[in-house]
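Input: structures, listed below.
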Structure P
Amino acid sequence: MTLHWSDTGIEVHKIVVGPVDNNVFVIRCTETGDAVLLDAANEHDRLLELCRTLGVRTVLETHGHWDHIQAVPAVRDAGYEVGVTAADAEMLDSYDYILEDETVIPVGRLRLHTIATPGHTPGSMCFHVEDTPLLFSGDTLFPGGPGATKFPGGDFEAIIESIDRRIFAPFDPDTLVLPGHGDDTTVGAESPHLQEWVDRGW
């Protein structure tokens, strides 16, 4: 079973793929059957089966790091369009459209809001499903702190600002954070520790 979370009108499916255990999520409108896949990370056969089974229409990338994009060529070859931010687009061999900040992506009757959160990469992006407690954080926020900023293009001060201003400030403590690796957490569980992360420097 891939079902990870559900409520009236929405299902979230999750599988873990690849050598660094990437979380791949499908957000599905149960009223229309339309769905999107977040991060075509790896194991393209499994992802394509998920796409066919759940009615995926398009693929959205949280950022351009290699472990999140390995299946992009295969899903594009299968006819699925892939979106990524302009700042991370050059990390992909190919893509179809650019994701911009503060836009709304319709998924059936669901509304997916884009939130630019630079720091892990220059073009990292989170996604919030309107009228739900769901925030898909990619590698921006994990249980216990921010994503790594030691890779090329990483910026620790930027990721702290992104987390503080674009996640902790606007979202309720009970907002469920679904990251690109590992377990879910909540804004309320993580926000009290922001200064600790600043002090430790990672």
Structure Q
Amino acid sequence: MQLIAMITMLIDHVGLLFFPGEVLWRVIGRIAFPIYAYALVQGHVHTSNYRKYAIRLFLIAALSQVPYQLAFDTNGLNVVATLFVSSLVLRMLDSAKPGPLSAVIIAGVCVIMEVLPFDYGAYGLLLVLIFKYAGQGKAVVMHLLLNVVYLFAYGWVIQLASILPTMIIAYGPELWRKLEAWRLPRWVWRAFYPVHLAVLAVLVYFL
């Protein structure tokens, strides 16, 4: 799972920076974010120390921000920042009873993520919430509906491909367990995002 997420993210970023006219790179790249979103939810559920878990996410987001801005020439916030804020929302929802307050928290954070903006914006948070609160079968339907909404609202055609890993999670548990068994050293998983952004930023500068 981790290796697939990293490889498809790298393919996505290489395609965006160096082959912007070739859409296949971006289509393959759509596989990455759902895996990261799912991994975030699993980490949130199973971590024994949420404070340390959140601090790690924050540090990775902070270390990645300057390379992210340099590589992609943007003032937005990187995808790990999106995951960090999504983790904070999950934590708040754990303490809040289902009802108006939860809806206000979600709506308020969605607006903030769109305005600043965060990478993936409100879409990123909503997908994390789908993985957290929807059953496996429902997650596929809700993820598909989310993609359709963003297709009509923002023209996110290639985002439709992101449904593939969600389908594997829901309908191919044996395959998914085998993919999850391919564990990488923790430092590789945690360092990949800022390091690969730094390398891409250097390549963009010199090429």
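Rule-based calculations on the coordinates, nothing more; no lab input. Given the structure is predicted, the values throughout are model-derived calculations rather than measurements. Cβ atoms are built from the backbone, for glycine too; each structure is taken alone.
For structures P, Q, calculate distance in nm of label points 7 Å out along Cα→Cβ at positions 113 and 145 and state which one comes out highest.
Comparing P, Q, the top value of distance in nm of label points 7 Å out along Cα→Cβ at positions 113 and 145 belongs to P.
Thinking of P, Q, which structure, once distance in nm of label points 7 Å out along Cα→Cβ at positions 57 and 185 is computed, gives back 2.6?
The read-out comes from structure Q.
Which of the displayed structures (P, Q) returns the greatest value of relative contact order in percent (Cα under 8 Å, 6 or more apart) on calculation?
Result for relative contact order in percent (Cα under 8 Å, 6 or more apart) over P, Q: largest is Q.
Given structures P, Q, which gives the highest value for FRET efficiency 1/(1 + (r/R0)^6) of positions 97 and 153 (r between Cβ atoms, R0 = 35 Å, to 0.05)?
Numbers: P: 0.95; Q: 0.70.
Largest calculated value belongs to P.
Between P, Q, which one scores greatest on distance in nm of label points 7 Å out along Cα→Cβ at positions 9 and 169?
P
Which structure, out of P, Q, was P(r) over Cα pairs in 5 Å bins from 0, in percent calculated from, if the result is 1, 7, 14, 20, 22, 18, 11, 5, 1, 0, 0? If you can, show how the numbers build up before the last one.
Numbers: P: 1, 8, 18, 22, 22, 16, 9, 3, 1, 0; Q: 1, 7, 14, 20, 22, 18, 11, 5, 1, 0, 0.
Answer for the origin of the read-out: Q.
Computing helix-only ellipticity at 222 nm (-39500 (n - 2.57) for each DSSP H run of 4 or more, over all residues; to 500) gives -4500 for which of P, Q?
It was calculated from structure P.
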